[in-house]
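Scrolling down, you'll hit the structures one after another.
Where a number appears in this text, it was derived from the coordinates with a stated rule and is not lab data. Nothing here was measured: the structure is a model prediction, and the numbers come from that model. Cβ atoms are built from the backbone, for glycine too; each structure is taken alone.
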Structure P
Amino acid sequence: MKRIGFLLSALLLLTPVPSFGAGQGIVVIVADQPVTTFDIDQRIKLLKVTRGAAATRKQALQSLIDDIIKTEEAKKLKAEATDKLVDAQLERMAKGSNSSVSGLTSKFKSQGVSENALRKYVASQIAFSRIMGAKGGKPQVDEAAVDKKYAELKAEFNKIANDPRMKPVTVYTVQEIAMPVEQLGDAMAEHLIIARAVEARQFMSRYKGCASARAAASGIFNVKIGKTIEADGSKLPKEMKAALDKTGAGHAIGPIRTKAGIQIIGYCGKRSVSPKMPEMPSRDAIANSVYNEQFDKYEEAQLQDLRQKYVIDYKDATYAQ
């Protein structure tokens, strides 16, 4: 018995044991495959890139567990993803993002995701797709669900179309021209105001629209030409709107006396602006959307069944809660 005990001890010492570096403690074991904290960190980063949203550590762990289950089931069906299939899928992914495979992997690496983690993730997705293909019995398009979805979207589309905010708006393009008058004591000298008003009328006679403002100001001292402004006609003061309509585009209204001197409003023109209506999807597009929703539910149900076949041995109890 002592001899047997000695041999067992020796065998245990000689059996290679997986080693994990600092910060790579085993969290769970599924189908004899360990998932470490490092794996979870990698998956969080990967999901951030692929989904554009942050995942919790428990969500990342579940994603890793599911990948192991998918891969193991594919092995049983001899449907696992080969390196060639993974390469082809990476090519498609790169093409879809107008990049190369090296550019794609570099993008993931820049976000802290190793190429190995990316390839394992892609391999599990391929494996599950092949499992689903082997099972058959895919859901059919529910025509009643498509009709219901189409009616809901049509009602929403009509609601938007009839919203007062979607009505065309008349936009006036105007420009402020200021002719400051020097302050003399506590008030502006009246003769300076009159002189500026004369210059203002000279400017207005030359003014042919916003593009002509600087040429119209030639030879007139200290003319401040403001930027063009687009104003909703319904929000303009009634008096100003009426004056603009009366004078017509390419002309100016004024001169107007202000605290700083003389002001002119140049009228460049007006146009009708209609808010962009959303595009009503076709019935075929809605049918595809409904089918994808049904297929996602079908896949989740299939995956849920597969999960029941595996023992998930949690080494870190906090993840099992």
Structure Q
Amino acid sequence: MKNFDYSKSRVAEISDPIERRIMAALKASKIGVFEFEPQTDTAFWDDRVRELWGIRDANQITYEVVVGQVHPDDRALHDAGTAQALDPNGDGRMDMTYRLFPKDGGPMRWIKATAECLFRDGVAVRLVGTVSDVTDERSAVEHNKLLINELQHRVKNTLATAVAVVGLSRRGCTDINQYFEAVDERLRNLSTSHDLLRQSEWSDVHFQELFSKAAESFLGARWKDHQITLNADALQIPAQHVMTLSIALHELMTNAAKHGALSVTGGKIEVTVTQEPTLWTLIWTETGGPVPKADPKNTGFGHVLLEEILPNQVHGTADASLDAGGYRYVLTFPPFKIQE
């Protein structure tokens, strides 16, 4: 078996044309090459392996030097993989992935090592292999796992919310057609908010975007040209509150369209969010609409959602009032913790 001089850093200095091509290909692919002689406990590294381990000036590499930078939790894995490759009763192959802390203080890396052992008279003589940095690939895999777990969690919450919507929508409905229409509208709204969460990769959603979706369903894409004023451009809604707040906005819009400011030409709605250091406030104010009629027995879906469910979810309080000017809803709550 021919020994390559892995210590050479410049391909042009290698005289053998085959060796030169092999080393050039390895260098271009950023794959490191190593040999390990178990009888002498000595390893031979090329420049790429030294770079990955953060050990550029070590003359002699022993097995302890090799594993010295391996993550403590992966040391047993590395030892077992090496022992298996050196076992004359096995297939002589190594294929493992583990974490590495470079000695020069570089960031932790994920390393994939593959090798094959040469045996002579049943004794392991030389282990020859390659190592490569698979940190980016591993990070992508971990990120996808997180997204899948988050998706499963969100789907479960969405189904629970849908079940609650179906059940609570019976309140205030006098016939099956009215009930069907209410459920249909609310589930469609859930679908819209689900799309916003998917687009944001289950992260925060801007209140402006959430509000726009609710307003568009009643006034179209150019809702700003009509009867609504919004002063809340900087507010971000954490993912866990998006669906409930979306349904709440839909209920406010529905009530305004049926009984309030949006049911007449001259009606106006102003929505303002103030963000103080310890307290945020969302204010929905309707003016110019028909004189509202209070219903002391109102325990319908909108009432329960706006005055009980939403305040409870955001750990806040709600106050709804009716006067000659129209409907007014005030929600106060502690500041949201926004993801960085």
Structure R
Amino acid sequence: MLTEQEKEIAALVDAGRGFDETEALVAAYSPQLRAGGRCVIYIPLKSMQALLRWVPSEAQWVSVTEGSETLLGVLIPADPDRPAARFYFALVDRGGLEVLQPHLPHYAEAVGFASLEAMADSAGFEGRVRAYAQANGSPQVELLEALLKGRAGATAASEAHILDTGGRCLVCGEAAAPGFVTTTVGTAAGASSLSFALCAAHEGEAASMFLFDFLAGKFGVELPLQIAEMASEDVYLQIEASLRALACRDLKRDDTKIQVTGLRESGLRVILRCEGHTGKRSYAYMVTTPDKVNLRRVDNARDHPEQQFRWDHVHLGLPAENRTVGPSFTFGLASLDLPTLRAEIERAEAVWLARQG
């Protein structure tokens, strides 16, 4: 079965991208390769005719027979920028293989995928991945990986992809600005984050639009979806749906800010404010007592620059004090932050019930 990465690379080929451009995408994905993973990336082409027109003339052709199927393709060996080999292939019947074989300048036959992977030096894969990580690792990437790992536990994000271009802009190859830009797509059932580096000029350009639209325009890819900015009513509706998912009732909107309050069975109030689509670009999640004492709070106010991960944070010292904070790893969209909201409500109710005796 193909991985999501392999499907994306195959889609790029189908869209008309050349061999060199496709290999560049493989290099961009290489930082995600891990020891114990696949030592060969499998990329199917739609037809043998398309494959013959597309591959370099000096490529190593290999046929693989597995069960009743025969695959014919080219095996591109691993290199310093790509620790995994690549097998670009198409299905072929035995008659077609016999016709083509004499015309292939470099040809070998593999008996099953294990044989193909041995040809790709599967034994050296672990060492290549470690050498690649050592040569290309950076504190910046390590920090981003820690952020994405935190988000995987605190939010609906179940996948995180980092396109590490070695400190260069993904679009133009110039020196990248500090940090990465990140975009997330998904629902409360599961979301995926994509992070990459841009130069200062392209980072400024990307800030004026959705990142998916920015990437599609720069790489000539037609998006299969249309992205639109959420209006206030849309945000109200997703906040209310989130509060209902948190077993809150008696929902009340606030007319002065994009905020909704709900009541838990315990008597505690859950307040969700999401104004990221407005000029304020802020959000706050609060769990309070009936007399409005804050028991838990998560927000993105820019008042804690000492944090390693800015600016989203959770207030750890409540209700006693408000200054002690830790990273929350949240997005600021309640539907994606439900795991954190559930955990914060549980902590608040534990304190509240203990106080009630």
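Compute distance in nm of label points 7 Å out along Cα→Cβ at positions 147 and 171 for each of P, Q, R and report the one that scores greatest.
The maximum falls on structure P.
From P, Q, R, which structure was helix-only ellipticity at 222 nm (-39500 (n - 2.57) for each DSSP H run of 4 or more, over all residues; to 500) = -13000 calculated on?
Of the structures listed, the value fits Q.
Can you tell which of P, Q, R yields 68, 20, 17 when semi-axes √(5λ) of the Cα gyration tensor in Å is derived from it?
Checking each candidate, the match is Q.
Between structures P, Q, R, where is distance in nm of label points 7 Å out along Cα→Cβ at positions 219 and 275 highest?
Result for distance in nm of label points 7 Å out along Cα→Cβ at positions 219 and 275 over P, Q, R: largest is P.
Give the label, chosen from P, Q, R, of the structure having the highest value of distance in nm of label points 7 Å out along Cα→Cβ at positions 91 and 211.
Going through P, Q, R one by one, distance in nm of label points 7 Å out along Cα→Cβ at positions 91 and 211 is largest in Q.
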